Each structure stands twice: as C-alpha cells, then as structure tokens.
Structure 1
Amino acid sequence: MRLAIVMSRFNQPITERLLEGALAAIRDAGSDAEKIPVVKVPGAFELALTAKRLAVTRSFDAIVCLGAVIRGETPHFDYVCSEAARGIAEVSRETGIPVTFGVITADIAEQAAARSDPRGLNRGREAAEAAIEMVKVLRHIQKEIGS
C-alpha cells in the first residue's frame, strides 16, 4: 500500500503529534512508516493543492492530510476550515484517490492538544486508519465488482 502524508507546519507542535499518530497507525498496519513521504506545507489551506499534486502522479493509493486550526478573534478560522475541508474532499472526488481529513478544528489550544495525544485520541492516527481502510475498500470493489 503506497501512502503519502501532507502536513501543515502551522501549529506545528500539534501537527507533529498528528504525524506521530499517523505513522504509528501505518506501522500497526504492517507498512514501513519510514518509507512514507511526508510533505510539509505552510498551513491547512495549502493541504488540498499539495494533495492534488501528489494524487495526480498516481504514485499513491491514498493521501493523509494533517493540520490544526485553532479559532482566533476573527472569522479567518471559519474560512480556512471550510476551504481545507472542501478542498480535501474535492481532491478525493476528482482523482478517485482517498484523501483523508486529519485536520483538527478547535476553539482553543487545549482542545487541539487533547485530539492529538500520541497515546490516546489522535486525529492523525484516525486519518491514517481511514486511508488504509479506504484503499482496502476500493481494492475490494475493483476485484469483486470490476473497475
């Protein structure tokens, strides 16, 4: 199974923990996490474009997007969260490659920290597990039903 990860550098202490969770899930699934390319981008807004560039290479079975957006005092949070979610979903639909949403959208930093615990709830782990499951689902469809 060929996976890639796109990770936002914004809120990096949180996104590094998401990456740790994603790589743990990949190891638990029996893959070599050291061979997984990790592409770092400035923020959550840039995840979709980067995921699309990776998807169109057809080199990967799935792409995991990781980020953390924490609400501030302006509506910027709403725009970034909305466009990140829309963009990531759009890449998946347009390319047929599973692109999973491991982006924490939190009101406060403590919520983001709680959702990125390497030994507990970790949205990065969940996004990687979803990517792995979707690859299996799509392979099953192709094998049993046809492309």
Structure 2
Amino acid sequence: MIPKGAAIFFIVGLVAAGMLGIYLSQIANQIPTLVYTEGPSLTIIPEKINYHLGEPVKTRIINSGTVPLTFSDASYGLKIAQLDGTIIYTPVSAQVVSKLDPKEEKNFVWDQIKTDGSKTYQGRYKIISSASLDSEVLKKSVTINIFK
C-alpha cells in the first residue's frame, strides 16, 4: 500500500508538470509581435511557427524602426539556416542594393526546397535577415518548426 502523503505528492507533481509543459509549449510557439521602435530596427514575422513538410513558409520582413535600412541584395538579406548556422536556402536575387523605409515590409514565401534543390527534413530552422547600417550590421532571426 502506498502512503497517503506519497500519493498526494505524486498527483500534485503530475498536475504541476503538465501545467508547466503546456505553459512552456505556448511560450515556445508564439509568433513574434511587431513593435515599432525609435532608431534602427528589423522584425521578421512568419505566418506561423509550426509548419508541415512541404507547406509554404510565408514570412514578412519589416523595418520596425525610424531609420531606412539598406540590404545588399533584392532578397533583403533573407536566408534560411539550420540551428547550427548552416545556410540551406538563399533566394535567387539580383545583387543590387535594396532599401526598406520605416514601416515598410516585404513578403517572401519559401517552398521548403533547399538551394541545392533537395527537400528539407522535419526539424527546427532559423529565418534570418540582415541589414547594413553605416559601419555595423543589424541581424535578426526567428525559429520555425517543420513537422511531418
């Protein structure tokens, strides 16, 4: 027979662990919010955080600051990388300097095909964009999940 105190301890622990798991899952799956700030700021907002294999990944790159941002190409510095930093996709774009004015945004769709033409696997990926500001680089990223 299990002591009454141990049974209560076990049940309370099980309920608390479940509630903590639900809370952490909700935090991890939150889409970034758009907040405009003074000075240079770049925001990347995917349509959602969790995608199925083969589902188009829709992303917005937004100048959320008050300073125009300059990018080195027509894809606005967009790259898709594995969590270890390995770049798996870079859109084909003209190598022209692009500018994103304050509160302006650009939309991109990634079909989950890597630059080499192969399909992606399920896992976690980072969507990255980087802009040039005089002598420094403003780089932002957001993590998405791809499931079967």
Answer label among 1, 2 for the case where helix-only ellipticity at 222 nm (-39500 (n - 2.57) for each DSSP H run of 4 or more, over all residues; to 500), calculated from the coordinates, equals -16500: 1
Structure from which 32 was derived, relative contact order in percent (Cα under 8 Å, 6 or more apart), options 1, 2: 1
Answer label among 1, 2 for the case where Cα Rg over 2.2 N^0.38 Å, calculated from the coordinates, equals 1.01: 1
Origin of the derived value 5.6 (distance in nm of label points 7 Å out along Cα→Cβ at positions 2 and 138; candidates 1, 2): 2
If distance in nm of label points 7 Å out along Cα→Cβ at positions 58 and 82 is calculated from each of 1, 2, which structure is the one that comes out at 3.0? 2
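Every number in this text was worked out from the coordinates using simple rules, so none of it is lab data. Because the structure is predicted, anything quoted here is derived from the model rather than measured. Cβ atoms are built from the backbone, for glycine too; each structure is taken alone.
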